[in-house]
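Before anything else, here is the set of structures, which you'll find just below.
Coordinate-derived values only; no laboratory data. Predicted, not measured: the structure shown is a model, and the values here were computed from it. Cβ atoms are built from the backbone, for glycine too; each structure is taken alone.
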Structure P
Amino acid sequence: MAKRLQDKVCVITGTSDSIGRAAALRFAEEGALVVGCDTNADAGQETVDLVRAAGGQMVSLHPADLTTMADCQKLVDLAIAEHGRIDVLFNNAAMAHFNWIEDITEEEWHRNTREEVDLVFFLTKAAWPHLKRSGGTIVNTASLTGWRVFRTLGGLAHATAKMGIIGMTKQLAMEGREYGMRANSISPGVIETSQTREQLKDKGWADYMIGKTVIGRLGKPVEVANVALFLASDESSFVTGIDIKVDGGMAIW
C-alpha cells in the first residue's frame, strides 16, 4: 500500500519539539521528504536524527528566525535546493504570549503579532510561487483560544493573532484555488507541549482546563500531527478553507 505522503516535499516549521517534532516523524513515516526548521539548533538536529533513525528523510534549517523574510526565504531555498519543489507547507511554529488588557504592553502586543502572524505570512509568501507550481497544500496552526475564552487565561493577543490565522487561511484558499491549491487550519485545545508544561504545574489552572474537555484529558502532540497529516494528504482533497478543532470537545459546551 502506498504511503499517504509518498515523495511529497513537506516544509514543517517548529520541528524541535512537541507538535512540530511529532509532525516531522509522522509525515516522514508516511513517505514525506521533510524540510524542517527551528530556533533551537540542538533540538532541531535531534529531530532530524530521530527521523533518519526511523528510516525517514529530513533536512533542517536551524537556527532559523521566521519573523524575518530573509530566513523564510532561506528555508524555501533549502527545500528547492534539496528537492526542487514544495508540495506541503505546514506553518506550525509560533510563540504565544499571555496577558490581560490592563497589563499588556505595546511591545508584548507587537511581539505576539510577529511570532504568531507575521511568520506565517512571511513564509507562505516566500513559498507561494512553488506551491502554485505544485498545486500544493497549506496547513496553518491556529488555536481554540480564538474560538473560546477561558477565565484563567489572559489570551487577548493570542486569541486575536490566531483568529487572524483562520482568516488568512480562508483568503489563501480562495487565492490559491485556480492553481489547484488548498489551505486549511487546525485549532488545538490544550495540548501537552513545551509551551504548556509550565502552566500545567498550576493545579488550579490544569484542573479547570481539563474540566473543560469532554474527553477529560489533555491532548498529545501526535494527535494534532495526525490531523495535519490528513489535511496535507490527498485524503482531504475536497477540504479547503476550513478550521478543524482538535480540542477533546472543549468547543461543544
Structure Q
Amino acid sequence: MKIAFYKYQGTGNDFIILDGLNVTPELSRLQIRWLCDRHFGIGADGLMILQHDPELDFSMKYFNSDGNESTMCGNGGRCMVAFAHSLKLFNGKETRFHAIDGNHFAQIIDKQDNKANVRLKMKDVEAEPGEEGHFFLNTGSPHYIIISTGVDKIDIVKEARKIRYGTCFAEEGTNVDFMEIFSDHLFVRTYERGVEDETLSCGTGVTASAIAAALINPDNKGFFRIRTRGGELSVSFHQDSMKFTDVFLEGPATFVFSGEITLP
C-alpha cells in the first residue's frame, strides 16, 4: 500500500504527518516504527495523524517512533497547527483542536514560505515542590527535570536511562530533561521515552523546564526563553503559587518535504 506523507520539524523535533480527514490510515506498530526509522523509512521522532473533530477544527493522534500511541507532544502540536493551516482547516490565524490530553488553542503568529511561528496553549499545571534540584511535572507528558551545570557536556542518554527505567517510573517510564539556568535564558536537553534517545528539542519538556525554573525563582516574570540543540522556543504563563495557567509554548514549525512511500 502506498501512502502520502508530509514531513515537518519544530526546532529539530521532526514528525511525519498523515492526512486522515477522509480515510484514517490503519497502520500497525511495526509500520509506524519502519516509517520513523532513519535508515529504512522516512525518519522522524514521531508520527501524527490529522483527523476530523465533530466540534473543533481538527484533532491530532500522536505516535512515538517506537510505534506506540503516546501522550501530548508540544512541538508536534505546533507542527500539526501549521499543517492544518496549510490545508485551510481554519479561518484566520486562530484554531482550536483536540489532542490526547484535551482541547488546545493555538495561533499562527506569522508565516513566511514554509515556516510558521506557532503559539500553542498547553494544559494547566498543578506543580509540586521539587527536592534537591529535581522536579517531576506533567505538562501533557510526564517530565523529570534535573537542574545542573555544564549540561552541554553531560552524557544524557546514559544518565537519563537510569531514571527513565528506574523503579519509580518502571511501568510507564518518563521523559528526562537536563536544564541549565543562565541569566537570560534556559538551556534544555531532553531524553524522550518512546524515542529512547535524546531529541533535538521537546515542547512539553521545555514547558516543564520553564515551570521548574519559575518554582526556583519566585521573582520570574512569567516568561522564559529556552535554547535547545535544535533552536529556540519560549514559554509564558500565569503563576499563582503552585498553579500555572495560560501556559503557552511558542516557536517555529517548518514544512520540510512531502512525498509518497510504499508500506512494507
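Miscellaneous remarks
- Distance in nm of label points 7 Å out along Cα→Cβ at positions 144 and 200 derived as 1.4 - corresponding label from P, Q: P
- If helix-only ellipticity at 222 nm (-39500 (n - 2.57) for each DSSP H run of 4 or more, over all residues; to 500) is computed and equals -13500, the structure in P, Q: P
- Structure (P, Q) behind the derived value 17.1 of mean count of other Cβ atoms within 10 Å over residues 32-39: Q
- Of the structures P, Q, the one that 36, 23, 14 was derived from, the read-out being Cα extents along the principal axes in Å, for residues 168-215 alone: Q
- Highest-scoring label, criterion being Kirkwood radius over Cα pairs in Å, for residues 152-239 alone, among P, Q: P
- If FRET efficiency 1/(1 + (r/R0)^6) of positions 64 and 184 (r between Cβ atoms, R0 = 30 Å, to 0.05) is computed and equals 0.80, the structure in P, Q: P
- Structure (P, Q) behind the derived value 23 of relative contact order in percent (Cα under 8 Å, 6 or more apart): Q
- Winner on distance in nm of label points 7 Å out along Cα→Cβ at positions 24 and 232 once structures P, Q are ranked, highest first: Q
- Structures compared: P, Q; top value of FRET efficiency 1/(1 + (r/R0)^6) of positions 80 and 96 (r between Cβ atoms, R0 = 25 Å, to 0.05), i.e. the largest, recorded for Q.
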